[in-house]
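Every read-out reported here was derived from the displayed coordinates using simple, explicitly stated rules and does not represent laboratory data. Given the structure is predicted, the values throughout are model-derived calculations rather than measurements. Cβ atoms are built from the backbone, for glycine too; each structure is taken alone.
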Structure I
């Protein structure tokens, strides 16, 4: 794998990576939605042209156009005409939370656990290989990455999780693992790292990152694998319980329609 591919660019690589499977307009929409919600794409940022998006995703232009229309209806982008026109990202915290909650509710517990187990297998394998293949400079860079994560901020920690695991994949020097990590970060990462809105989860994340880096610095692949698997498992258990809480809140709102608009817990 070209070592020029670093974590600073991998998040955007994940957003615009080629798609697989059917229902591609829906997948394009989901991919861009997640990138906007996560803050990978910034407020006011101009998206690539429809033709360029279609080429990146490996889909027809009409497919991209359909996905962008849906994003406009959700209020996630605005489109202007003219020389300086295009489709621009619109941020919005409460709206973003509702979108992710809807995604969580649409998946069964079995589906969430299955996705989590698969992601854990990929991420922990990358960590094990990284422990065997990193240099002292690579370890220093990992320490720098976790040193720049603001663990007091939910959004920053959530983005930091993506950056950290993408970097581990890059350090594995396995092109296949990198591609799979990129794909999973785009498709499952936004849900898995919802746990970072919990202050206790953020605290455990800080500790887990430090321990993983120390295991890699000792060239202890077994420990690195185990620590990553435990960290992902912790986030997955939180997500499954969060889904249960959302379902209880939905039932309560139906049973007590006169109680006013119920506010969902922050994701």
Structure II
């Protein structure tokens, strides 16, 4: 696929920004996927698949950075990543069969509730106070991974954001460790989606690898900033990203 230089530069900038956002709090698809849809002749499935390739390069670096510096709880990240991987394969398999218009109003409503909840309760996510232990905790983590993994394979944008808020509001993690665990699960969802997309020839490899290099750079910078600045910084970025998602989806719903 031939891409003009100006378009390629825009895509690389979008990928760099998306990698930074994804590393801090998730939601980089809000920037990267719409940018890919600007490429002349690209289909929605090709854009989604190429977005996954670029994203997995960024999440691999940010997940490794978080693992070395934050030491996320693998007893939570493991089951969540496994079920998210399975869910993403299923979501990708039906990505071209179910119109996203059915999901957008529901997602918008959920995001509004998430924003109100986060802003109204500033103490949420400041410290880790787990709500369950043992099998209850593992079951909740696995359930979150399965549902959000399926969403990521099906649509994608905002997956990391949904993982973070679920880890904070449902399981009781602080924002920083929640973001670290979310990176591991998000890597698994990207891998699951690619397992479906690659054999079907949906990935545009040259473009995806170039954007992946930019995404990787943004992911490394974002992960180091999140670790250095802590949960308060992650929470602030989270509110901004959720607000941007609400505006984008709201325009999509009400402006058609």
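For volume of the Cα convex hull per residue in Å³, the calculated result is 110, so let me know which of I, II that is.
This value belongs to structure II.
Starting from the value 25.8: which structure in I, II was mean count of other Cβ atoms within 10 Å over residues 166-173 calculated from?
I
Mean count of other Cβ atoms within 10 Å over residues 46-53 was computed and gave 25.8; which structure, I, II, did it come from?
II
Name the one structure among I, II that relative contact order in percent (Cα under 8 Å, 6 or more apart) of 39 was derived from.
II
Kindly point out which one of I, II the value -26000 was derived from, the read-out being helix-only ellipticity at 222 nm (-39500 (n - 2.57) for each DSSP H run of 4 or more, over all residues; to 500).
Of the options listed, only II reproduces it.
Taking mean count of other Cβ atoms within 10 Å over residues 182-189 for each of I, II, which is largest?
Greatest value across I, II: structure II.
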